[in-house]
Structure 1
Amino acid sequence: MTEKHLYLLPGLGAQSAIYERIRWPESWQVTHLEWMEPLPNESLSSYAKRWLQQIDCPNPILMGVSLGGMVAQEMALHCQADCVILLSSVQDPAHMGRWLKTLKYTQFYRFAPYLIALLPHAFLQILMAGRMKLSHQKWFNRYMRQRSFRYLSWALNVVFTWQQKDVNCPVYAIKGDQDIIFPLQPHEMVLPKAGHLAILTHAHLISSLLPKLMTDHEKSQNA
């Protein structure tokens, strides 16, 4: 098996510590990327290229949670990525959940940065359609530290205006069957009884799926 170089992108506003429950094979080289402050009026393409400056591997494996998965796909357009792995993310804006589409068409995201600054837990309740548990609030306080107005405005705009582009590498998706943000699609790997925060609630299952996924990927590339 060839050496694996993984670059991990966290979810919206989260620190890379969101991956801390995942157990990686010892032979894999894992690099955690942290959100950067966007430049004024910065495009997603420009942001992705800036993040690529932190990658010194010619054929990286890009893994992203939620928004991080969208950015990972954009990064793959500008490098020779081995593959992209999406965790609780989406390949096509059409696959957003009904609730997220409602927030998009009402342009809620334009006001969300103010709500996050004033009432962060209220924002999460809205985003999660009222299904946020007390444990989720604790995770929010622990992991979601990137809360600057510029970043949140930029990030939410990316989520709600992102357009799909075909990348020149395989894209694999792992998702919970109870994810209301980005509902499970037929071709995606299933995490039973997991919601959008599967990276935290089902880390043990993700840890067991990743080695098999990469073994199957390697076989398909060598076929």
Structure 2
Amino acid sequence: MIARPFFLFLLCLLLPVGVHAADAVPAKVSFQRDVMAVLSKAGCNLGTCHGNKHGKGGFKLSLRGQSPEQDFLALTRDQSGRRVNPVNPEQSLILQKPSLNVAHEGGKRFVATYPEYEILKRWIEDGLPFDAADASKLIELKVAPREQILFDPVDRIQLHVDAVFADGTTRDVTRLAVYEPAHPFVVAKAGGEVLREGFGETTVIVRFLDHQVP
């Protein structure tokens, strides 16, 4: 029998399978690079959640992270800063609710072993810093593979992406990137692994901070 090809056209970000939380958590957490990425990864700033025009549950974020300054104030100042607890970081609502230790209308978004949780916790432990005005900005996402053809019995590929910043530094951001397949016969996992559940040609949109590919 001739194997049916599955054409997968990809422009995305990725990371090796089996990534541990420590691998995706930098020694020094940046609000704009890391915390904002977590809010997007967890879906917190989507229009169906806290990125809604009116927010959700009294908590409003900028849509898809368009305003880091606004989101910083929402996390640290709104409602007297009750969403973060520098004295006892693990009791912060931005950790308790997404991990369902406290009731959360949006359901479970991550658990304590996930990089997302560790990034937020470390940022709180560090005193809730905001990035310096001259902090280096994201200028490019480097993607591999750009496109891939899968033949039976192969049903998955592992993507990889680096973020390039204006100061020349490069960072693997696969675990923190957002993956959005264009068709339902493709499933993208959090760590950049893409699985096919059917045959056809598709695109996977990948977002990280204010960059999107394609």
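Match the computed value 33, 22, 11 of semi-axes √(5λ) of the Cα gyration tensor in Å, for residues 70-197 alone to one of the structures 1, 2, and report its label. The value was obtained from structure 2.
Given structures 1, 2, which gives the highest value for distance in nm of label points 7 Å out along Cα→Cβ at positions 94 and 110?
Numbers: 1: 2.7; 2: 1.1.
The structure with the largest value is 1.
Ranked by distance in nm of label points 7 Å out along Cα→Cβ at positions 158 and 182, which of 1, 2 sits at the highest value? Intermediate results must be reported in sequence, preceding the final value.
On the way: 1: 1.2; 2: 2.7.
Largest one: structure 2.
Matching task: 13.2 is the computed value of mean count of other Cβ atoms within 10 Å over residues 38-45. Pick the structure from 1, 2. Of the structures listed, the value fits 1. Name the one structure among 1, 2 that helix-only ellipticity at 222 nm (-39500 (n - 2.57) for each DSSP H run of 4 or more, over all residues; to 500) of -11500 was derived from. Value -11500 for helix-only ellipticity at 222 nm (-39500 (n - 2.57) for each DSSP H run of 4 or more, over all residues; to 500) corresponds to 1 out of 1, 2. Work out relative contact order in percent (Cα under 8 Å, 6 or more apart) for each of structures 1, 2, then name the structure with the largest result. Ranking 1, 2 on relative contact order in percent (Cα under 8 Å, 6 or more apart), first place is 2.
Quick note: the coordinates plus some simple rules give every number you see, no bench work behind them. Keep in mind that this is a model prediction, so the values were computed, not measured. Cβ atoms are built from the backbone, for glycine too; each structure is taken alone.
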